[in-house]
Structure 1
Amino acid sequence: MIWIAIRMLTGDAQKFYGLVFGIAFSTLLITQQLTIFVNLIERGASGVYNVSNADVWVMDPVSRTTDVAYAMPSTALDKVRSVEGVEWAVPHIRAQAAVRTSTGDLEGVAVIGVDDATLIGLPKRMLEGAPDVLDQPDSVIIDDVGTTRMFPDESPIGKRLELNDQRAVIRGVADAIPSFTSTVVLYTKYSQALRYVPGTRNRLSFVLVGAEHGVSADELAKRITDQTGLRARTRDEFAQDGVDFIIQNTGIPFNFGITVMLGFIVGIAIVGLTFSLFIRDNIKQFGALKAIGVTNAKIRRMVASQAALVGLVGYGLGIVGTVLFIWGFAGNPTFKGFYVPWQIPLVSLVAVFLILALTGWLALRNVLKTEPASVFR
């Protein structure tokens, strides 16, 4: 009977392709939008992830993320270093600035000052140059997204910039996770960053801390908070703070939620209408099967197998379409590092199941109400 059901479905090619298209389109829309949403909000933690060797971030109590921070006095560094369990603590500055390129264009950039001695605060990987290029006068390292935006199709090495009326020379390119706004990022030494950033009384944005062996990051963060009065967050906690800030202060979750819901509704509309037309056109065939003794339970299994075939093909095409979309835009800085979390295809699978279950149940009601005698009237 299952084979008969499949032959009935594929025999009407127009409606079969319509059902597959409806499921594929819904899967693509739901999976693609959820993928973009998850990757975008994770960008809120990019500033933390780019500093891989800091166990604890220390900041002013009102600071919330790497981009929303209130500067501390330089004495905060000594306070943190005095806490038991701190193996090392280094200063870290993050500030906004305006840069004028050699062509006269003005570009807003983020200036990040890393520790002069250890260079803690730089991304782990370099695409061009080495971290020690910062030992040269007026040196900065640009992130790869900034290279694409400011120097498309050419190497930025050796390019001179006017950074807040100060000379800066690009001598390296870092492989960094882009920020939520894809702002151009310039890395330099902490002492040099103080020259580039407009002067205020307090300049220290964060203190990056490494824990001694045997001391957990959670325990050390609590000690620092209790003894200094500053806000200390572990690496994972501060990364989550960045994600939460975007969710709470932007309309992104609401907008993407609307798109995902529309994908679900469109899927129900297309599949429901097509499935209903398919059942209506084959109502006599189902009546004939009932006339020869096929039970309602077997009819339900036949419709379920038809829905399963449509769901399997459409879902597969939708997932493949999402992967091709992410792969096709991988070269765009906006989509750098995007991936499809394994949970998202499962969410799409549940959505497809609900679409097929709802539309199949609505379409099946007419079949179950059909009297076998109606075939012979």
Structure 2
Amino acid sequence: MRPLSPLGMAALGSGVIAITYGLARFVFGLFLPSMRDELTISPTMAGVIGALPFLSFVFAILAAPWVTRCLGVRHAGVAAAGLAGAGLLTIALAPSSLLLAVGVLTCGISTGLSSPAMAEAVSRAVPPGLRGRVNATINAGTSLGIALAMPAVLIWAEAWRSAYIGFAALAALAALAALCYLPREAPRSSRSRPAALPVSREQWLGIARLSGLAVGMGCVSAAYWVFAPDAVINAGGLGPSQTAWMWLAVGLGGLTGAGAGDLISRFGPARSHAASLMVMSGSIALLALDPGNFAPALSSAALFGAGYMTLTGFYLVRSIQIMNEAPAFAPVLPLLATSVGQVAGSPLAGWLVGAEGHAAAFMLFATLGLAVAGLGLWLLKERAVSNVRAPG
């Protein structure tokens, strides 16, 4: 096979991320109302199950640099897509909430493996000057996966099992594409000691600040990912087909996340981060105000997609800029921190929804998002100059 061009790497990476993040991890909330009805799942249990992909992501992304080093970029990408397919198929066939949880957990593992593998592939296949843009474009592939869920819900509004079988088939195609086109690299022995990461104290501090903010962002976003469809259906009275249009809006809005690298270059890390968090928080508050009104719900979804995907792109691109000598490791801690926040936020949101209702829960999470935005203005602006590295 010929080496991938930057455009080819962006297309392939976006496809893998669309499967592992978009379909395997984030469309769960879209089908949750139907799953709850069929499998008799309470709001609190739904929050716990919704936290599982974030929890397994935590462990998977910690192991991902080692897996990528041992298997090579190509086989690590295949493993990520293959696990996504296995998890999606398990969900499709689950006869109980227990096996549903197993499938959701497996999907989270695939997500954790995919980002470091794609970041390493970009470092091998893309010239340095284009890496920030290509990484942000690949990250925005999540939005493509979310948008794919829209026709699935319209076709299988109540038949969520059929939708997940289709998603599993797409994951198999992504695994085949990764096998054929990702950069080839001979696996390294797991017994060999890895070279020490050439990372300075200032770089570690920069990554730590990003990670602390990512925890807050992840916690805020969890309420929307898991309970936004539930809110418009059970609190607002909208139909499942209308939530499909919402998820299409999330996906289309999230495509703006491809510009995260350019946003950082133009406005700086502090303002870029704060603006994106304010957009995401505003989207959560908008849904809380009137979940039964379809037009504001669509606007909320588009704003949420734009804010969330720009923020995840921000953490990805900025971490690689700070720690550009270790592209597979650099995004691990910020993405891990995002998932830690989501692990905490999902059951908290479930408890608040059960105790106070959707509107109160969403307004509390929106307020938390504004607080994190203000904290980011201080943390990132104070030390932005000292941490800037050459874009990678």
Structure 3
Amino acid sequence: MRHLSDDERRARLARRHAIAPATRVADPEAATRAMTVLHATEPATVYLSLFARVEGLRREDVDRALYEDRSLVKQLAMRRTLFVFPRDLLPAAWGSASARVAVQLRTRLAKEVERGGLAEDGAAWLDAACAAVLAHLAGGAELPAQALREQVPEIAGRVDLAVGKAYGANVAIGPRVLTQLGVEAAIVRGRNGDHWRTSRPQWTLMSSWLGEQPAPLKADEGFAELVGRWLRTFGPGTAADVQWWLGGTGGAVKQALADVGAVEVGLDGPGTGWVLPDDVDPVGAVEPWAALLPVLDPTVMGWKERAFYLGAHGPALFDTNGNAGTTAWWDGRVVGSWVQDADGAVLVELLEDVGAEATAALGVEAARLTSWLEGVRVSTVYPSVAMKAAVAALG
């Protein structure tokens, strides 16, 4: 069995994720393919993840890929998370990860409708509500959620969730219906109606947005395609890594690994990893490199078992729900985080002594990101412990 050390895993990460300055790629499409998908829970993450990987990126380059060429498309999929997909990978997600989530969400939403008193038959109510939205968007209409709630009476109601709980709330049902249609790929988050840091999507039919489109893959084919791409980006990874990222069952992961002919390899830590059958050759070391990655960047969120690049810094950089804050990287390891001051300047906050060379290289990346942001401050709902401490120190 071939053994891949942590050093080699970090070298693979540098070369394949396009985050070492010498490995940056030409455009948003290439950067997204390098990562399989991009996290899009926070809209700014998409732009900042691409900036880290594309030399000379302009915000209009991202807008072109998302809203004009539509070569990159937002789709709810693995772990009920919103991602940006390369367009050709969508059928795999539609038939597997998105379909799995769609069944779970539809069942839950129907029960919420019943418990909230909107209808006795939640499934029938949801079918009618979805049909009404689709009819209203027929012909290529692009509308924000608020307009759809006002114009489609079937989704105008509200329901009480978690009654009697501290986290209970009275919420509009309309956005939940739109999310359901989105994960089912009937509609899509189209043009953004606001600043690149915020999410105000114009919802439209997927058929209007993409035109003629291929059918979803069968579930096993879709999972195999997703797992194969993940291995190309993140391999080696353990079965637990794959299952966590995919949001699937252990059986689905086992079948997908077999379908792509994955090969078992040894790792420095406990357990074994998997790589594609044509990916067992050694990968050479790279020159030391620095990078600053945003909240929920796909590199930071790629594995469940993260010690080979996080070391002991996990509690400082991830919240209790497993969401990653900003990260500062030196030579394949996370060594700190970054925040912005009141003027928007990027400040690196180290969690360990990395020496003068690393500190200088991280300073170069901070200046590069500061220049690109042009004084715009990016907020987040997922600040890490390290980020909170850094902000508090700024006063």
(request) Out of 1, 2, 3, choose the structure whose coordinates give helix-only ellipticity at 222 nm (-39500 (n - 2.57) for each DSSP H run of 4 or more, over all residues; to 500) equal to -17000 when calculated. (result) 1
(request) Determine which structure produced the value -0.81, -0.90 for log10 I(q)/I(0) by the Debye sum over Cα atoms at q = 0.11, 0.12 Å⁻¹, calculated from the coordinates; the candidates are 1, 2, 3. (result) 1
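Taking mean count of other Cβ atoms within 10 Å over residues 118-125 as the criterion, which structure among 1, 2, 3 has the greatest value?
Structure 2 gives the largest value of mean count of other Cβ atoms within 10 Å over residues 118-125 among 1, 2, 3.
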(request) Tell me which of 1, 2, 3 gives 30 when you compute relative contact order in percent (Cα under 8 Å, 6 or more apart). (result) 1
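Throughout, read-outs are computed from the coordinates displayed, never taken from laboratory work. Small disclaimer: the values here were computed from a predicted structure and weren't measured. Cβ atoms are built from the backbone, for glycine too; each structure is taken alone.
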